[in-house]
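Nothing in this text is a laboratory measurement; each read-out follows from the coordinates by a stated rule. Please read these numbers as outputs of a predicted model, since none were measured by experiment. Cβ atoms are built from the backbone, for glycine too; each structure is taken alone.
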Structure 1
Amino acid sequence: MLRTIDDRIVIVDVDEKSLAQIGRWPWSRDVLADLVDKLFDKHDIGLLGVDVVLAEPDTSSGLQHLRSLAANELKDNPAFAEQVDRLAPSLDFDARLATALTNRPVVLGYFFSDAPAFRSGGALPAAVFTGADLDGHSVMAPEWSAFGANLAVFSSATPLAGHTNSFTDADGVVRSLPLVARYGDAYYESLSLAMFRALTGEPQVKPSFSKETVLPKAYRGLESLVLAKEGKSLVLPVDNRGGALISFRGPGGPAGGSFRYVSAVDVLNNTLPPGMLQNKIVLLGTTALGLFDMRVTPAGETYPGVETHASVLSSMLDGRLKVKPDYAFGYEFIMLLSAGLMLAFCLPLLSAFKAVLLSFAMLVVLITSNFWLYDEFGLALPLATSLAMTVTAFALNMSYGYFVESRSKRELANLFGTYVPPELVDEMVRDPDSYTMQATSRELTVMFCDMRGFTRMSESMEPIQLQSMLTDIFSRITTVIRANKGTIDKYMGDCVMAFWGAPVEAVDHAALAVKCAVEIEQMLQTLNTEHRARGLPEIGVGIGINTGLMCVGDMGSEMRRSYTVIGDAVNLGSRLEGLTKIYGVSIIVNETTKALIPELAWQELDKVRVKGKEQSVTIWTPWTPWTQSSVSDAAVSGELALWHEFLAHYRVQSWAAAERVLLNLLDVAGTKPLYSYYAARLSSLKRLPLDPEWDGSTQFGST
């Protein structure tokens, strides 16, 4: 809707105010004659369109009764008959109105009907064209069976007239007017078209049809009405029914802001300002509710019928008449197909945000192009179905994405829930696309945790009791691993394998693994206290930790797979776990792990060559506040200083000096398994000749 007022057109309104002062409708014809005279003589209007049908004689003056008396009861009184003849001109209200209409630019209105019981009345104006002018083409204009036209006296006074019919769609809403309507073999123009022709010199109306020569003439639809005069022509686009859409400018009525409304009684009472209606196009109509000239339209449920004609006339004057072309269905199908295919292919490939952008862009394109065609070419093409399809496609895609994403999140949670802690699973499901089972290589930290003394314990326990104890121990170890954000790889007999840094990345994966190992050691101290109280054997632990490049992902066979890590770094971690028995410590890490946690105190254990490795590996055990809470920092520093001194002598084969330092260590630390192990090694080495290729490394297994 334009929501702007058109100052060229004014509606003189038979409203409630007019009925209250003048009386009920229809008014006598002398009142209408007075109204017409004042509009032209006093206000100098340019054109008058009458959206009122003058179909019956006006007998309100009593002239007919007086003539009956003069011809019958008072026929013997010639003076009476003479007086009646003298008064007749002033009492013949129809003649007075006809005189007021004569030689003035007035267009009368009439209507067609297809009601079975309706009887035609009045005189139809001349048709604008007939079936002979169609040249074999067909027009789908509605055909009416009856009409209600103006009396011949008025049709003779102003021969130009137009019908006031409208198209009522299946939903009961008026959206368009037929510019031509068929009655018999003739076609008659609408009130708005007749008024437009009156303003443009009454050009001839010719139908124009589609130029598509592929189709027979009978199937080439009406495309326009051509107004031709003196070699000039003006094309008015119409649909194949001969209709045009109503370009609603506002909600309608005096307060609608589309056209200026003037109460008819104000014209009769001379209360209008001078010049207000000068040269205006005036439509005489009614908005009083009892006169039943209101329509249900898209702009309002009580839209004045007279304003529909004003709106169409306004569009004609602006050259912006709107029509729904006969190819509207094809256009709608193409738009649905093209937009639907684009959305169907693109939406599943896009993220939620990009899908929203694409759908919004599609809506903008559809709306913009539709309004551009409407505004630029006057084509009213379907839009609602394309918009509904776009919204539906987006909603279905989002719904599908939501449910599929929810399912993928559930699958992800189920898949990794037995490996990683619940809080990490929650983090993963927030962005499941970032996590995959596909194998990748990255730096991770792996841990092997093996229980000591379990084999001996299993030999003296019943299977059910052993199962219960093993479940309890594994549950406690698993709790510690999960608390430190570790991923459980597998349980291997009495050993647990876990790793850090996948599937959720963790920059501190080495620190988390070492902290987990220390807490497992502390947990076992508590467990052993319980075992002693229950008369059960104590459990020891050996933990090997290694940091390095590993391959992580879904591995296995078609029958059984698991999310695991493989590689040399993993094998070394397993080897380090086995060395804990030899060196008498609970935790052994490699050089890479130790380097990533410089804030801890570390005790170097040895340089070793394990099976499968040619290069020696320096191994360490953490000396941390978690395990040495009862030892002062000075004592720790002193003991580590002595140990470093021992290793320095040891690696240059200075056995006597090394033994002397080791004795001091045994004196300070007591019978520590590590020191006892080296004491036994020194005892063996000092009996052997010095090795010129000695590098201080210890060989374990075959390389």
Structure 2
Amino acid sequence: MKKYKNLVFGGIQQKIFNLVLYVIILMMAAYTVVIVHQAGSLGSLVTDTNSRQKAAIAESTRQIMDAVISQSMGQSTQMEAYIANDLFEDLADTVNMLGDYAGNLFHNSENYVAQPYALPDPAQEGTITVQLLSEEGLNLNDPELAEQLGLVANMSDMMKALYANGNVNSCYIALPQGAMLLADDHSAGKYDESGALMPIPIRERAWYMGARETGHLFYTDVVQDVFTGQIGIMCALPVYHGNRLAAVVGADLFLDNMAEAVAGTGGNGSFTFIVNQYGHVVFSPMTEGALRVRDPAEAEDLRASTENGLGAFVESALKGVTGVTSVTVDGADYYMTGAPIEKVGWTVISAVSQELAQQPTVMMETQYDDILSGAQSAFNSGLNQARNTILVLLAVILVLGVTGALLLSKRIVKPLSVMTNRVQSLGGQNLQFFMEDAFRTGDEIEVLAESFATLSARTLQYVDQVQRVTAEKERIGAELNMATDIQASQLPRLFPAFPNRPEFDVYASMTPAKEVGGDFYDFFLVDDDHIGLVMADVSGKGVPAALFMMISRVLIKSHLQNGETPGEALENVNDQLCESNEAELFVTVWLAVLQISTGKGIAVNAGHEHPTIRRAGGQYELVTYRHSPAVATMEGIPYKEHSFELNPGDSLFVYTDGVAEATNAHDELFGTERMLEALNRDPDAEPEGVLRNVMEGINAFVGDAVQFDDITMLCMKYLGRP
């Protein structure tokens, strides 16, 4: 051991120094390896985490946008189809009313006096008049033709009233001889520039030929009105006297507003177009390509299109409501959804460019890439700076010793380890990355942590938006469920309904197509020896129909209990409902009052389905007779009463059109024949069993198809005095 000044070589002091020196060198070497490995792992972890978070954000954004597009497009398309379908249903109702009136004229012509008729008078322009039009060369002085025209002229007031109501743009009745009476306010338009009355090839018009050939209600394609030049559709119905075509009645509906509305949807990558039953585009904002409007003779049947998915989608949209579908048209990709206009077999289709729909996701990914690029650059810069600092620190550590090295390593490594653990814990519902004191280092680590916090906060904003939309849907669903309970509570539903009356047994049920429906039934004692029976169907669906149903039920019951006959009751209820029927709803009603002691009854059928009766020991059969008009269609309508009698053991079954018109997946109707088969499966069953048999028959036929109409039934078994 040697000493040199204050230094000792070869002694304990040197060994301790060597030991400390070796420990410091080994620690620094290990520390260097750990730092290098940790930095590399952290870089890989950050890159991998960023990639996974970017994919998760992009997928979440894409799912949210798909849900928003699907909901908004689906609801708006179905609403547009629903509104359009109402227009065509109103047109059909008008034509059916004309047909009923005309049929009555021809079947009871001896009861009517010939009414005057006249050619168009230009001085009456702007005034609603009924005008005589004919084909070229027709002899209007022919006695037989004049007699027929005088008979159908009895419809003049009705046609003028229907035209004035504003639902049609003209209504008319045409005779097979080539003459017609037409109601509108365009008298001057029937004359050419020389002042001569223009002949009309009536029997060559599409509406006349279509009604005559099909034998039932017929809608034309979209055509241009011969007098006004406006775009519209015509609805016609043949009227027969025996087996002979007696006349064709019809009405026009101008569709210029519909065309303008559809034309205004173009722009910003989204638009709406309408396709008719032949696959032809009838309204569209597109001026070129496969979706433009063409002349019917040149129009392309989109159902036969070879473009990716277009033909199959149009075929599906004409049959029912579709989900959002990816379709290629003219080389461009679109999301499309369709809803049928069932009355005329058309469909409304909404389309939005996939490029437009994906813009939010693309913008999100671009913003994320920009933020990530800046953060990655800052991180790499900080990492290089940290490496240089480590080299300096190594020299300092050699001087400061093990304590300084440990403190410094802890200062550098701990924030990164905490951040790494926090990033690895992100996932599922836990997407929020919070700033902690451990990250507030004032260097690149704090910058990286703030970047993570900003991205996670934006992600939660999207999640919160989805939650708010979901909560709103749940609130609306709860309110509709409450409306369903209120509606159900208004109808008799405690059975047996009259346990103290052994003379009869009655049972009824209603299954609404939506949360609330427009069908209703009722049965109640008018007095001790009379029971009232009601089966009705309000036009339309949903809450408006349910409210109209409740008002109609209360009025009918009130009038019957005031001692009025079924005909008087419906006549008064009709006038009351017409007073403030701004929604233009109407209700078909089968109403009867049965004398319990004798089984004799009086019934009125206001546009409703035919009832069925089973005689004791027999089978259920339809009882058909001429209907009166539906209630709330026109004031002052008389309602014809029909007498019937039930003997002990007889049963009566009444229902709404939801039974016969229940549709399966192949668009086949259940029909009255299948209904009778279900009734006669066990004709001796009690009323509750009868309704159960019919419902089982409907469910077996319909399968998984969607119920589009309310299903309401009532059965009464008459037992007589015990």
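With distance in nm of label points 7 Å out along Cα→Cβ at positions 148 and 308 derived from the coordinates and found to be 1.4, which of 1, 2 does the value describe? Mind showing how you got there, number by number?
Values: 1: 1.4; 2: 5.8.
Value 1.4 for distance in nm of label points 7 Å out along Cα→Cβ at positions 148 and 308 corresponds to 1 out of 1, 2.
Going by mean count of other Cβ atoms within 10 Å over residues 228-235, which of structures 1, 2 comes out largest? Walk me through the numbers on the way to the answer.
On the way: 1: 11.4; 2: 19.2.
That would be structure 2.
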At a computed 5.0 (distance in nm of label points 7 Å out along Cα→Cβ at positions 356 and 508), which of 1, 2
2
One of 1, 2 was used to compute helix-only ellipticity at 222 nm (-39500 (n - 2.57) for each DSSP H run of 4 or more, over all residues; to 500), and the answer was -15500. Which one was it?
2
Here Cα extents along the principal axes in Å has been calculated and equals 173, 58, 52, so which of 1, 2 was it run on?
1
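Could you tell me which structure in 1, 2 was used to calculate FRET efficiency 1/(1 + (r/R0)^6) of positions 140 and 620 (r between Cβ atoms, R0 = 41 Å, to 0.05) as 0.20? Before the final figure, lay out the partial values.
Numbers: 1: 0.00; 2: 0.20.
Going label by label, the one that fits is 2.
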Using distance in nm of label points 7 Å out along Cα→Cβ at positions 300 and 388, single out the structure from 1, 2 with the greatest value.
2
